[in-house]
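S.K.: Got some structures for you, see below.
Nothing in this text is a laboratory measurement; each read-out follows from the coordinates by a stated rule. Nothing here was measured: the structure is a model prediction, and the numbers come from that model. Cβ atoms are built from the backbone, for glycine too; each structure is taken alone.
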Structure 1
Amino acid sequence: MNASAQAQTHEFQAEVKQVLDIVVHSLYTDKEIFVRELVSNASDALEKLRHTQVTEKTIYDEELPLEISISSDDQANTITIQDFGIGMTEEELIENLGRIAHSGSKAFLEAIKKEGATNENLIGQFGVGFYSVFMVAEEVRVFTHSWKPEAQGYCWKSDGSGSYSIEPAEGQRRGTKIVISLKDEYKEFASSDRIKAILERYSSFVPFPVSLNGDSINAVQALWLKNKNEIKDDEYVEFYKFQAKAFDEPQAWMHFSADAPLAINALLFVPGENMERFGFGRMEPGVALYCRKVLIDPSPKELLPEWMRFVKGVIDSADLPLNISRENMQDSALMQKLGAVVTKRFLKFLNEMASKEVEKYESFWKGFSVFLKEGATMDFANREALSKLLRFESSAKDKGTLVSFEDYVSRMPEGQKDIYFVNGTSRESIEAGPYLEAFRAREIEVLFCYEPIDDFVMNHLGSFSEKRLASIDQSDIQLDAVASPDEPESLSEEESKALCEWLKETLGENVSEVSVGNRLVKSPAIVLNADAMMNANMRRMMQAMQGEEASGLKAKVNLQINPHHGLLKNLASLKERDTALAKEVACQIFDSAMVSAGLLEDPQEMVQRMYGLLETVSK
């Protein structure tokens, strides 16, 4: 397009129109956030330009300072926000301001549907912040010139109603200038005092000079490079909100510096909320990488382990070369060392919190435990440190009290070789089931696991402090016999053996073996997992993922019977008198045990059999 070309009109993409309608008419009650979003975008443009200056020899308008200039005119009812950043070409104007490809509109719309309520954090989170200007604007003009020397200037213009125009604009400096003509009802935003208050609230930590009508607004601060003894808590909170584009307050933060083995200054935050729990999808890495205050990458994917994606903040290392590219970062030994040092320091930080600030750590655990568990299954280098941070409820403690593996081991009696755990949907269901009976009778502590991932964690860890992690539904667990003073008379050894052989014949391939066990006190029978590599919960997860292909994942179980229980003693004699009825009872006992184990896939046959048995006994 040459300078004499006419303005071309374009339609916003359909999803962008939806975003505009939501933003302008129904979503945000706090209109002032448009200032925050536009200043944030200007800051991003300056960061991109600063990075480009390292790799490119020729920059258009090279002498321009990296700063943001804002002016307001209460007579003309306008606001102008200008940055001397990366700028945009005509194609980039269309991509960034008119299409879904770069706006994040689709993700934003999906989040709105899930959220179902106003949340000012959403607009920044999904990169659609530019559109917030149409809450207050009658018309918006965007004047821009790319950093590329051969580029030309353009003016993008729209009233937000559904279309926009682009035309050449001569005499533009590098960067972007946004001129906002305000609606009459929002002329308050043309007041210098009003804009200044908004800037002081949201933009105190923009890492570039910001001026309003010629007066400096922010004192540029690389907070992570300051002495932590000189920083107030509210400064940390405000920096977190700016850096993470968040409205919540951080639960905790770690500010540290080191000279060896690398020169590092880091400021890491634990957010107030785990956004993955609210259905916003998988978090992206949130720790920016700097070298002497120069941004290298705002979200490096290979710097920290995947389980640390919930962490926000900044890592600055003077040892990094300024010209390191994102492509080279993954293969850089220096990067790997930097990530390893920061990860270990963060784990130490969490361990200190767990030891010295128990309530604070437990609050963190409730929101972010899934990330540490994920790390324990995937991060081999830090598995030991992560395992020390895991917490569970325990049969030895009241409901709601959390214990660590170290707590458990400290209470283990001499001679106990295993750390026992059980997975269930709730404490109540576990305590009502048959598996805990033998351990409660022997006063052996059992850890309670309530989430499916817990099985994978235990399986991957395998042991802790040279103690095997053993699920109490496994058939290979050996327990000492415990005699109860009021234990009823048992079947004889010969009768028990005969009943076990008959049950194995009756149940056929449904069981690997049937035996008399010492696991049971009150229950008549129990099925034990005969597959050491896959318990009930892991099997259910595999079946859910594989669907029809999971037919080969049928549970391998052993059946153990309680020879003291009246039902088993009656069954031993019933099989001699009424074989058909005895087989129905045997199948019902087995299916009931499978239900208790969470292994019965289709209960319909069991239900119909139960009705038949009730009909028989009610005659």
Structure 2
Amino acid sequence: MANKYDGLARIIIQNVGGRDNIDSLTHCVTRLRFKLKDEGKAQTDILKETDGIVTVVQSGGQYMVVIGNHVGQVYDAVCERAHITGAAPASGSEGPKEKVNPFNAFVSVVTGVFTPFLGCLAAMGIVKGFLALLSSLGVLDSSGSTYAILNALGDSIFYYFPVILGYTAAKRFGINEFVGLLLGATMVYPSMTAAGVAAFERFTFLGVPVVMPSAGDYTSTVIPVIIAVWFASLIYKFLEERTPASVASFMNPLVTLLIAVPATFLVIGPVASGIASAINALCVALYNLSPVALGAFVGFFWQILVMFGLHWAIVPIAINNVAMNGYDIVLPAMMATTFSQTGAVLAIMMKTKNQKLKSLCVPAAISGFCGVTEPAIYGITLPKKKPFFITCGVSAIGGVIISAMGAKLYSVGAMGCFAWTTFVGDEGIIPMVKVIIVTMAALVATFFIVAAVYKDEEASKKSAAKPTSDGGSEGFLTAPLNGAVIPLSEIKDEVFSQGVLGNGVAIEPNSGEVCAPCDGVIMEIPETLHAVGIGGDNGAEILIHVGMDTVGLNGKGFEPQVKQGDAVKQGQLLLKFDMDYIKSQGLPVTTPVIITNTDEYAEIKAEASGEVKKGDKLLSFRK
């Protein structure tokens, strides 16, 4: 399943020296903790300058990339991209595999197969779109050599899908990539295309008739080669365990391809093509039954599908439709979604007084207009809830209009404004103009609706903060532990001492109990149990981190008294910890108490020094 931090994960993996340099990976409440084979290969300066990374710390044999409260999601993305199972070494055995349902397995395969060349797919979609536009406007002669060269560029990735997918599918299924590439190349070899097959009176293999797909050949097809490479991977992996190393380099590909290629043309290809034809027929039937219903469904749910990575299940259907019909009728219905998201982000940028949120809106709006909505969805509209569902509603209306007017997508890959030209086809530029009008109307409509209803801090809170005379608000936290208050600057951990994760104080505890510093909700308790994250009813987001490097204890010595999602009252016991055990492991028990949403406050001030008891006033804050 696709993860919203996939891009950040790729950057992290590359700049810690690649997956082969990762010995193991764990995470605590704020940091990815790598054990690298060679820390000298890591590009620390690049990582520190990367958006989404707070800083990098190298200590105790660990290379720690500080992320913040959403570290768990980034950890999952890094594990997926680097093929790390849990905290096991990246190069080790994969261990027992978790059972997944067939649909999730299908989405995982499609994601792994298409992701490596998605950028090139989008680029060539843009080329084909602009060629169609220039040809329709008479700027470029479609019978000329210039057009022929550019068309060859734009069309190559689509024509040779089996070759490209053969390569990426082989990587996804864990076999020699060139085995998959050769399998795909065989499927589009000149004598295997429609013209080549037609030269034979009877097209057979060892006397057995070969049934070619209805289109005549496998060029531009998607499903047959993916299934064929999966089948080949079963043979290849079977041979890997049994073939002597001295001959495995050529014997495994030889035997695999000698079995897989005939099986592809005799069985897999015809069956897969039948599936593809059935999918195409179903799409056409749904469209003919009710373009409005299809448009409303795709338009409303597209962003929700993107959230869970399930939109990948639709992409092959669209590619298949283009291959069989020359156009697709499904993806046009989602065109309004990216522009609706852009309109919502622009409205929030105009209305919000939160400078941090405002700064996030600019890149999110630009990427949304270009077709990449994840920054807008995950960073802005979804957390605010109401704007997200407004975009879904406007997108559904846009999908209805686009489907009802019969818009057809002639090339897959381009996104956002770059996809406009892919609607230029047999009917000239008129469909493109209509799509532009609808999508821009979606942007404008969403902008005005969100602008009318949006308010900062939209989610209601039982706020314990009191208004101040200058229009701000103030609140306070009580001490969660008994002990001595010390400034964060005195902690021997630069992430805390430099206030990277937020302002606050630390307590050197003299008892092993942590209590709630305010009324609120438990937002996070990591698996290692050494910290507690609280969303205060007073608006503060608090992190209480017991000890330094205590994540390495893997929960030993800690006894949580609450669970994530629990509502708690000020003074309620949250966590017990064994001070003697922690110290016996050579670890300090110094406990930072910080407000992680520090940027939302004009002032955070320590209200205590020296010894404090649980319940004493510890920190105050004002907006």
Structure 3
Amino acid sequence: MKIKLFTLTLLILSMVIISCQKSDYKEVNKYTIEQFMNTTSIFGNSFSSDESKILFTSDKSGIFNAYTMSVGGENSTQITHSDSTSIYAVSFFPKDNRIILMSDKNGNEIYHISLLNEDGSVQDLTPYENARSTFYGWSFDKNSFFYGSNKRNPSFMNIYEMDIETFTAELFYQNDEGYSLGDISDDKRFIAFSKTITNNNSDMYLYNIESKEMEHLTPHEGDINYSPASFSIDSKALYYLTDENSEFAYLKKYDMDSNAHETITEADWDIMYAYFSETGKYRVMGINNDAKTEIEIFDFEKNKQVNLPELPNANITSVNISDSEKLMTFYVNGSRSPNNLYVYDFNAKKYQKLTDSINPEIDKSDLVDGKVIRFKSFDGLEIPAILYKPHDIKPGEKAPALVNVHGGPGGQARIGYRGTIQYLVNHGYVVLDINNRGSSGYGKTFYQLDDLKHGEDDLMDCVKAKDYFYSTGYVDSNKIGIMGGSYGGYMVLAALTYQPTEFAVGVDLFGISNWVRTLESIPPWWESFREALYKEMGNPETDKDYLYRISPLFHYENIVNPLMVLQGANDPRVLKVESDEIVEAVKANGVPVEYVLFDDEGHGFRKKENRIAGNKAILEFLDTYLK
């Protein structure tokens, strides 16, 4: 009788599962990678001096170029016309229609700052050979801008001030200690710096330009992070973020007259940034709320929060308030919608969508929303992840699946549009975008859990994600692969090397195969956090045995399942040799290996034609060896 009852229970349970699956099922159109890549990527926003135009960056031409459009959304105009290397729009000049641009050479990350004149001519303002220059911001009087450059010392970014009439630059601060710029006060009397000790521990400093004195604001014991956010408009206080006595970063204020530190506001998650509008009327804060960005804008005149538009299943990001404080631009994106630019009128309390970035050939209802889920790992630790389930898994069917691992170490999988993920899901793959231990956004304890345990505990989180797949009832347990880029690419190689039977295939995008070489060859401009990287990953001089142990290249003979590798030849972070050598080594095993190399890319692929080729190759590889 008990056996019959148990059998009946299983039958009912099976019917319930099938019924639930049936309610989720729908037929969808299948789209090519060309159709997905005809979706436009846009970012950045700057108002013209008369606030009639907005400057932004778009890859509509197939490569990133600068564009402008009116604040009403009309007259979108491409204003740079590169067909070889990406050009990024930075800012309109504050008093005229000249424009600041930045670009590198095919992903080498050695950026130059350029001037686009109103007549269309372009001038390189930082023509320093093999030196990296990055725009920091305009002076409050709008007669100059600040930028960082390592032209004097490749290891450290000095701060320079450039006059915008003569375009002569003067050294504003000589950085010999590896400080990272936080902010410069509006009266140009103070500079706020942070200094990284480890990824979990940093200090904050205040430099007085007139007295040339550096004040250490945060002497402390233990692991605490301090990060300058913004000076007050009157230059008498410094707002900063810290996780002192907390798992999450919150906002505090340091008063320069009284030397007092005051807590301003806290949240249940990390406050990522805080800054003020031109006169200080508004404070903008970004909160990392469970893999989504939550924006809060406080109106000091009305002493209340600004009511932002309610946009379901969407992030509001990149808020930019105009100098007049009458207009605001921001981006909205979600799992099924890429970045779109909006403008908001504070007086009218109305917002307007200015762009529609998705390819009109794609029906957004065919795409899927990412769903935040959690599962228990091997030691009971709760692991967050974002699940993307295809619409067209029929009741009773089982689909192939991928664990997708973000970059870092210390990155985070977040809700938002991911063209590659939507493409794979549209073609029948379940994807779990995992936030393994060591990911940011879930408290400093969680963030530290992978230190000197890489390819070990964090990898086991990825392996235990398979249990979650099993629990869904719609994933084929024999068809689970792993994919990731940068540090996530390393995790792919580690999975195939150290857990060789767990994942049927691996797709490695510019991942590290030899940690000894990678840590010995980091870009010179990373010098300020070299020791922090060593503390987390290991020092190639003193921890060589550990780094050999976790480097897949030295254990390649364990790899028995098909591997795909994609790499940019100009990558300064993960050198091409990292991919070259693991590909050759695994081939020697007689294992199927496919290698896609882009000669004109760096750390990540910017050109549409390369993203098309890369994603098409990934799907063909998965269809061959996994599906």
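S.K.: Using distance in nm of label points 7 Å out along Cα→Cβ at positions 50 and 434, single out the structure from 1, 2, 3 with the greatest value.
M.R.: 1
S.K.: For the read-out helix-only ellipticity at 222 nm (-39500 (n - 2.57) for each DSSP H run of 4 or more, over all residues; to 500), a value of -14000 was computed from one structure; give its label from 1, 2, 3.
M.R.: For helix-only ellipticity at 222 nm (-39500 (n - 2.57) for each DSSP H run of 4 or more, over all residues; to 500), the value -14000 is produced by structure 2.
S.K.: Rank structures 1, 2, 3 by volume of the Cα convex hull per residue in Å³ and report only the one at the top, that is, the highest.
M.R.: 1
S.K.: Out of 1, 2, 3, choose the structure whose coordinates give semi-axes √(5λ) of the Cα gyration tensor in Å, for residues 178-385 alone equal to 34, 25, 14 when calculated.
M.R.: 3
S.K.: Between 1, 2, 3, which one scores greatest on distance in nm of label points 7 Å out along Cα→Cβ at positions 290 and 402?
M.R.: The maximum falls on structure 1.
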